[in-house]
1. Comparing P, Q, where is mean projected area of the Cα convex hull in nm² highest?
2. When relative contact order in percent (Cα under 8 Å, 6 or more apart) is calculated for each of the structures P, Q, which structure yields the highest value?
3. -12500 is what came out when helix-only ellipticity at 222 nm (-39500 (n - 2.57) for each DSSP H run of 4 or more, over all residues; to 500) was calculated for one structure; which of P, Q is it?
4. Looking at FRET efficiency 1/(1 + (r/R0)^6) of positions 25 and 249 (r between Cβ atoms, R0 = 41 Å, to 0.05), point out which structure of P, Q has the largest value.
5. Given that log10 I(q)/I(0) by the Debye sum over Cα atoms at q = 0.12, 0.16, 0.19, 0.21 Å⁻¹, for residues 81-192 alone, derived from a single structure, equals -0.71, -0.99, -1.14, -1.21, which label among P, Q identifies that structure?
6. Output the label of whichever structure in P, Q has the greatest value of distance in nm of label points 7 Å out along Cα→Cβ at positions 33 and 161.
Structure P
Amino acid sequence: MLAALSVFVGVIDVTPKKLLSGNIHQLEIFVISRLPRLLAIICTGMGMSVAGLIMQQLCSNKFISPTTGATISSAQFGILIALVFMPTSTLWSRAIFSFAAAIIGTWIFVWFIQKVQFKDVVMVPLVGIMFGNVIGGITSFIAFKYEMTQALSSWLVGHFSLVLKGRYEIVYLTVPLIILAFLFANHFNIVGMGKNFSKNLGVPYNVVLFAGLTISAMITASIVVVVGSISYIGLIVPNIVTIFKGDKIRGTLADTALFGAIFVLLCDIIGRIVIAPYELPIELVIGVLGSLIFIALLFYCLKNGRKSITLSEILNLSLFKNTKGENAA
């Protein structure tokens, strides 16, 4: 329903009746602009949500995402490098630089958090945010030095207004990458339980870890190249789905992708309606709604966070008793 509504929302009035009647002007708008935009929105929602789910599972931290893991900042840095050294580069050339930078940046971040002693659930994403800000600062410095600020601005704020036929097809890479993530979902679950656990089950920990991070980084980079920076999706969508579906990635991946597409579709429609005939960037709408949802999730976690009990508490409180007062197995 949202996808159908998205096609017919915009400055130019496109109606099903005119499309079915064969109106050439309406068909051109549909094929060149509305349909590519719809496909880009769906791929973006699916891709960013799945990328966040993979990173959270591999890092065993629900606050890790492409935003808090410096993946988006690294992808933007790769685009800038392509613009500086290859001014006439094509979109695919920039995408290759973005892929490489996003993969390397994500690897460095995960390698660093594995080396530090603390594993606090909040400190780890804070380190990622600081690392991303360092990369963002370097990106801004290079952009100012080579007068690339205006050229880079298209990738700093996510929006779908420039998505047209021939300029968005890179986001199709998210589909095979999501399928690949589904095939290796069980391996990601095992790796998320720790290095020793993975080795005991015969799963190559480092190989699966870096394969998963590479998939997540490539999904993110393919979206950043076309749409720009979009935050919160990879953070809040997997957490919302996990509340209802559990932590097993194979069981939640399809639902996460679907809910991510729905969420981005809804935000894009809101952005086109609020100040029509003008349009709000998708990053702004998701930033406002995402922050509110994230705060609600925090309150939910604080309220329902204690759902388990330790073995010592079980023994001390004698919780497991049968009707005759004897200790249960």
Structure Q
Amino acid sequence: MIEMVSNLILGMDQVLTLSVVSGLISFFAWTFFNKNSNKLGTQLSSGAMFIVVLVILWRVFQLNLDFGLVLTVATVFAGLAWLLGLFLKSENLISESRSYFWIILLILSIRSFAYEPYQIPSSSMEPGLQVGDFVLVNKFAYGLKLPAVNKLITRGKDPQRGDVAVFLPPHTLCEATPEDARPELSSLSARESQIFLSRFLPLQKSRCTRLGKKYIKRVIGVPGDRIEIKGYEIYVNEIKLKQVLSERKGDENLYLETIGDVDHMIRTLGISEYENFVWEVPTDKYLAFGDNRDNSLDSRAWGYFSKEHLIGRGEYIWLHWEYFSKMPNFKRNKRIK
């Protein structure tokens, strides 16, 4: 737990740190005023805590931090506040902290072991997933993990080719090395290794955090696969994936791509027409691409993602809310293919 809190603090920015400190000050002020039956002080400190909590939640979502870790810390804090109320014999503190403890624990349990909401932040998975879509991520599809520490406690199925997975890619983890992203790096030609390093290292420098950032992509290669890309054509173990032109609008092409017996739509813009990549997917590693093939930061830039950094499988779009100035709607509700 000490390590988790330490990671959370080290992963915070100044605004978040200041908000947490302000929240603790407000909490102890509320405890003091409540103990001394100071109604005005209790109301003011309670209002301050409410505002601080809103600021913390806003910042956590803006920074794309691990909300499971935040909920874990909040659950522990509520439990400690409950114990403090028992020690001080404060009925109000006992009542408030006890109710928050069970509510937060319930949310944490559902989010950690059942389904976690995830908002699509970019256009990399269009046309299937659009900016503003809220996706339910199945947390038990690949095995249950302890919240925050991400340790596997039950084994689930391995990701399958075609799955839409949520995971932490290596370039978002500051401790990851280029060899974590491409274990075969030393066996690549000097040109290939230099091209990969020139992509991966600047990405990691500009985007990594101690806690990592969640991405959602389609799994194309699983351990043991040989994946080759020739322009927009993808060969899995020497067999070309079926792609049928569905619609053409100027430079934009929509193709119906088939993996196994599941069809999904991909978008191309003619930018990557002459790209060529070859991968031999290692054990416990996966290759993932965005469906918006010319506007996706994926394995072509940062290599493989690891099995240990899997979050879950995207299964349903349950809400669409693109801007705060627009009303949320349920028109795009559907199962993800």
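1. If we compare mean projected area of the Cα convex hull in nm² over P, Q, the biggest value is for P.
2. Evaluating relative contact order in percent (Cα under 8 Å, 6 or more apart) on every structure, the highest lands on P.
3. Checking each candidate, the match is Q.
4. With respect to FRET efficiency 1/(1 + (r/R0)^6) of positions 25 and 249 (r between Cβ atoms, R0 = 41 Å, to 0.05), the highest-scoring structure among P, Q is P.
5. Q
6. Structure Q comes out on top.
Just so you know, all these numbers are worked out from the coordinates, no wet-lab data involved. None of these values were measured; they are calculated from a predicted model. Cβ atoms are built from the backbone, for glycine too; each structure is taken alone.
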